[in-house]
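Visitor: Down below are the structures I want you to see.
What follows draws every value from the coordinates through simple rules; no lab data is involved. Please read all numbers here as calculations on a predicted model, not as lab measurements. Cβ atoms are built from the backbone, for glycine too; each structure is taken alone.
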Structure I
Amino acid sequence: MPISHFHCRQSGEFVMQLYTSPTSPFGRKVVITLFERGLLEQTEVIVMNALDNPAALLQSNPLGKVPCLITDDNQAIYDSPLICAWLDNFSGDRGLWAGHGKPHWERHKRQSLADGLMEAAFLLVMERKRPDAEQSTLWMARWSDAIARGVAVLERDAEAIGQGGRVDQIAVGCALGYLDFRLPDLNWRSHAPRLTPWFAEYAQRPAMLATQPS
């Protein structure tokens with residue numbers, strides 16, 4: 001189900017609002033976090049194109065980027081790691097934040113890696129949309145290499161990721177899903193024999209199925 005279909009209640013009944021794009025992997029990450037925390041029905045998901053500079057978005061996020069969450073006390077929060085951290089705190093979920101020491105920081109590092117993969121993939125997609133004569137082969141190669149190295153690290157650590165609703169797991173799922181959606185020619189599975197079955201299972205989670213981009 002596309003993200004744009006998450007409009008099931010009257011506007012006045014919602015506790016929060018989320019500005020997002022139906023194809024943004026970062027927006028999908030936040031919607032899945034809402035889904036996994038049981039908060040989606042309390043949230044009005046407002047789909048927009050950030051490139052149109054919608055006034056509501058610019059008033060809430062001076063950077064003009066999605067996702068952006070308007071909280072129950074009318075506070076604007078932007079950047080997906082911060083939004084997801086706020087949602088975890090709001091819902092009482094301690095998954096990413098529980099514990100201490102190396103495992104704790106490995107989870108946070110995994111989220112950062114997955115977010116970096118999404119950013120590199122997005123930049124590569126945008127560069128490919130430019131006229132051929134204006135495309136930078138240097139930057140396209142750099143972003144492609146960054147994606148390959150990132151997938152290699154996830155492949156190495158595939159058994160440690162686990163199946164669940166922690167934000168680092170959600171971020172990895174969204175990153176790989178975005179590669180499938182926008183950059184299938186990179187064929188990330190060809191060098192990821194352990195990560196491939198992990199994603200095949202993770203992609204069947206209800207929240208993942210409900211938010212597939214189209």
Structure II
Amino acid sequence: LRSRLIKCLLAVAVGSAVGYYFIGDIMHYLTLPVGKLYYMQPAEAFFTYIKIAVVVGFLLALPVIFYHVWRFFLPALTPSERMVLAIVVPVSVVLFFLGLAFSFFLVFPAAIMFFKGFGNDELEALFSVNRYFEFVIMFVLPFGFVFELPLVITILGKLGFITSKFLSKYARIVIFLSFVIAAVISPTPDVFTQSMIAVPMIALYGVGYLIVRFILRK
């Protein structure tokens with residue numbers, strides 16, 4: 001366990017070094033939705049770069065981390081369980097990154113445009129680099145977990161815990177709970193941002209329903 005933990009930490013460290021090396025390119029893409037950023041304290045930009053590099057390092061190291069977690073539990077698993085995890089783990093990683101990409105490239109720019117729309121001649125947006133990065137993380141990260149929903153539904157359906165009838169029966173409750181969850185995890189209290197989180201969640205629930213309804217039954 002100790003050696004695997006050290007390898008995971010080394011993977012994060014290497015990924016962070018790579019992230020810091022390409023910090024200029026990363027900042028270019030991070031600032032596309034807003035344009036120019038500002039820092040209000042002398043060391044703010046430096047420490048924000050470090051935070052960004054560490055987050056990038058962790059994301060780059062995720063496949064390595066999941067691999068070592070899988071290898072750690074491997075001796076206790078049956079051959080069938082190993083086969084299932086060999087499929088589930090890579091799929092979950094892919095879905096997580098798809099959620100991040102979907103949020104950052106599609107949903108996040110729309111949210112920024114919405115908030116910037118409140119500006120006028122007397123009121124101009126001035127984004128701090130640290131606060132902006134924190135907002136990006138708080139906005140984008142939940143989508144990574146939300147995109148795991150079809151996989152969770154598929155697993156539960158495969159195990160026989162839920163059926164397409166069950167999913168259809170509780171669809172309205174899921175829609176309501178999606179907005180409740182969105183209100184909890186949303187970085188801002190406005191309805192627009194909450195809807196941007198809830199609607200994809202509902203759509204992914206629908207994807208899970210279609211998988212259980214038309215694929216698993218075969």
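Visitor: Once relative contact order in percent (Cα under 8 Å, 6 or more apart) is calculated for every structure in I, II, which label goes with the largest value?
Guide: I
Visitor: Name the one structure among I, II that distance in nm of label points 7 Å out along Cα→Cβ at positions 13 and 149 of 4.0 was derived from.
Guide: Answer for the origin of the read-out: II.
Visitor: Here semi-axes √(5λ) of the Cα gyration tensor in Å, for residues 37-164 alone was calculated and came to 39, 21, 8; which of the structures I, II was it taken from?
Guide: II
Visitor: Thinking only about Rg/Rh (Cα atoms, Kirkwood Rh), which of I, II has the largest value?
Guide: Biggest value here belongs to II.
Visitor: Could you figure out which one of I, II the value -16000 for helix-only ellipticity at 222 nm (-39500 (n - 2.57) for each DSSP H run of 4 or more, over all residues; to 500) was computed from?
Guide: I
Visitor: Then there is this: Out of I, II, choose the structure whose coordinates give distance in nm of label points 7 Å out along Cα→Cβ at positions 141 and 181 equal to 1.7 when calculated.
Guide: Only structure II yields this read-out.
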